[in-house]
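Chemist: The structures considered in this document are given below.
Just so it is clear, none of the values below were taken in a lab; they were calculated from the coordinates. No experiment lies behind these values; they were computed from the predicted model shown. Cβ atoms are built from the backbone, for glycine too; each structure is taken alone.
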Structure P
């Protein structure tokens, strides 16, 4: 079982028609978009979203993405995407769980890893910038 984080958000998504194939099952690539919705909600909760990251002088590219499909989502289905903050001091690691909003059935799990890159120099940072660590600490307080 994947780690639950120190902070999490749950985002509800209703699977739209344009995300499904002719069998009304979500195409596998669209799950990355669902993770991004939850990741953005988590960053908003930290009050350090992508706009604030850029303003602080850092970009946070995804360097690793893992997905494990258990059961496909279908057109019109309500799903919950949970994003759990599990690491933040040296990199940003988020674990995800997608489940059916009605039954709670687990459908997909995954994780993403991002690292800070100083925008001015394009140098990858070996530790998360103090401004980001402070934002996490404040959200946890």
Structure Q
């Protein structure tokens, strides 16, 4: 079976770098016939994960760009994210206690549960070079 077309990007870990990268990913997925719902999920998942890295990632120095690969396979989009932050396995982070309410004054904590609802986290590992590698799959279903 031939390999799926892949888009590789290095995304600066800054808010202003995110929108152009998401636009390139969207164009890549449109060209491969990805459904609008899948494209929406990809955009939301990447936005949440990169926002979490900006807010909570701990780096030894200035953060290098995040490496992202996107592959479109039939009704599924595969995402591979690599970052140089301290080790963090998103599969092991606990969900916040209880559903959010308007009376709740806590900030954050809802990004990873949202990612888990939109995507299947297929794998995590720490690379020998000291980077995190997270693999996700997003489908229409």
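Chemist: Taking -7000 as the value of helix-only ellipticity at 222 nm (-39500 (n - 2.57) for each DSSP H run of 4 or more, over all residues; to 500) derived from one of the structures shown (P, Q), identify that structure.
Modeler: So the calculation was done on P.
Chemist: On mean projected area of the Cα convex hull in nm², which of the structures labelled P, Q is highest?
Modeler: By mean projected area of the Cα convex hull in nm², the leading structure of P, Q is Q.
Chemist: Still on this structure: Could you tell me which structure in P, Q was used to calculate volume of the Cα convex hull per residue in Å³, for residues 51-130 alone as 113?
Modeler: P
Chemist: When FRET efficiency 1/(1 + (r/R0)^6) of positions 35 and 59 (r between Cβ atoms, R0 = 30 Å, to 0.05) is compared over structures P, Q, which one is greatest?
Modeler: Working: P: 0.95; Q: 0.25.
Largest calculated value belongs to P.
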